[in-house]
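Pasting the structures in now, so scroll down.
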Structure I
Amino acid sequence: MNKEQKKNYISEMTTQFENSKAIMVTHYQGLTMTQLDDLRSKMREHGIIFKITKNRITKLALEKTKCKDLTNLFTGPTAVAFGEDAIMSARILSKFAKDNENLKLIGGMMENEILDQAGVMNVANLPTLDEARANIVGILNASASKLVSILLARSEKMSSLPPENSETQPKE
């Protein structure tokens with residue numbers, strides 16, 4: 001890389017780190033180009049950029065961003081996933097890592113919170129926003145259905161009771 005290319009790379013990486021809400025750092029040593037292309041296409045479907053990095057230059061880009069605490073993760077063959085949805089990024093990467101032992105999740109950042117490897121796995125197990133909404137709707141529907149069935153059962157019991165005793169009414 002010449003000096004101009006390095007400047008462009010640093011500028012591009014700085015922008016990516018600043019503008020991404022979710023950043024996942026991985027080691028990819030041992031993955032084939034076919035596997036990397038497959039992972040990239042899965043990530044791209046969800047608007048996530050998966051990029052192999054140049055560690056020394058990436059560390060220079062990190063110095064000027066909110067992500068400077070991630071610097072220590074950039075050793076060895078490193079790739080980074082940049083996206084808006086940390087849950088989806090972590091899910092795709094963890095699922096891919098289960099199928100391909102050569103991909104290692106080593107950490108990341110969600111919003112402004114630094115994640116270690118265990119943190120990334122915890123995020124991968126969270127429900128997505130759409131799943132959480134569906135769960136809430138299901139709970140609300142179930143509660144409303146139970147309330148209606150309780151009210152209907154109560155009214156059925158009341159209508160099946162025998163009429164009041166007619167002996168208490170005065171005779172003519």
Structure II
Amino acid sequence: MPPKDDGPRINEAITNANVLLIDAEGEKRGVMKIEDALDLAADAGMDLVEVSPNADTPVCKVLDYGKYKYQAQKKANEAKKKQKVIEVKEIKLRPGIDTHDYDVKMRAMKRFFDDGDKVKVTMRFRGREMAHTELGFDLLQKVKSDTDEFAKVEYEPKMEGRQMIMILSPR
């Protein structure tokens with residue numbers, strides 16, 4: 001069987017002359033020739049799998065390769081299930097936002113941080129507001145100071161076209 005890139009080498013794909021063998025019961029059998037190790041694996045009706053290829057003498061184990069692959073796949077799926085994907089939520093503001101509206105946006109931001117998500121704060125400028133971008137910058141500085149205890153700035157406020165963008169991530 002040709003060697004595969006996606007897993008350990010098995011049986012004839014192992015090219016070393018000598019290997020450290022661990023049998024099906026988990027007992028260390030010592031260093032032996034690859035032919036003898038392959039014979040022992042064949043007698044047990046199992047495969048010879050290289051578990052530690054980078055050692056001075058590669059470590060090989062006698063086991064059922066199909067079952068080994070299945071267990072590894074199950075372990076990978078379990079790990080994947082437990083990992084949290086970080087999303088980037090967006091909050092849009094305007095320079096003339098009212099205090100109550102600002103408070104509502106801040107509560108939404110706090111909820112996003114509690115869920116472990118990043119928040120992209122977008123300050124939109126329309127018409128003559130473009131002449132007073134410093135008002136928007138001051139508002140983003142207020143957002144930065146209000147969220148300081150539970151979020152850190154990942155991307156400082158910066159103009160991009162007609163909007164100013166800042167990205168915050170949870171602490």
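Every read-out reported here was derived from the displayed coordinates using simple, explicitly stated rules and does not represent laboratory data. None of these values were measured; they are calculated from a predicted model. Cβ atoms are built from the backbone, for glycine too; each structure is taken alone.
Quick notes on this one:
- Structure responsible for 15, with relative contact order in percent (Cα under 8 Å, 6 or more apart) calculated and labels I, II on offer: II
- Computed 1.00 for FRET efficiency 1/(1 + (r/R0)^6) of positions 70 and 110 (r between Cβ atoms, R0 = 25 Å, to 0.05) - originating structure among I, II: I
- Which entry (I, II) yields the derived value 20.0 for mean count of other Cβ atoms within 10 Å over residues 78-85: I
- Among I, II, which structure scores highest (criterion: distance in nm of label points 7 Å out along Cα→Cβ at positions 94 and 118): II
- Read-out FRET efficiency 1/(1 + (r/R0)^6) of positions 30 and 102 (r between Cβ atoms, R0 = 41 Å, to 0.05), computed value 1.00, structure in I, II: I
- Distance in nm of label points 7 Å out along Cα→Cβ at positions 14 and 126 - structure with the largest value, from I, II: II
- At a computed -17000 (helix-only ellipticity at 222 nm (-39500 (n - 2.57) for each DSSP H run of 4 or more, over all residues; to 500)), which of I, II: I
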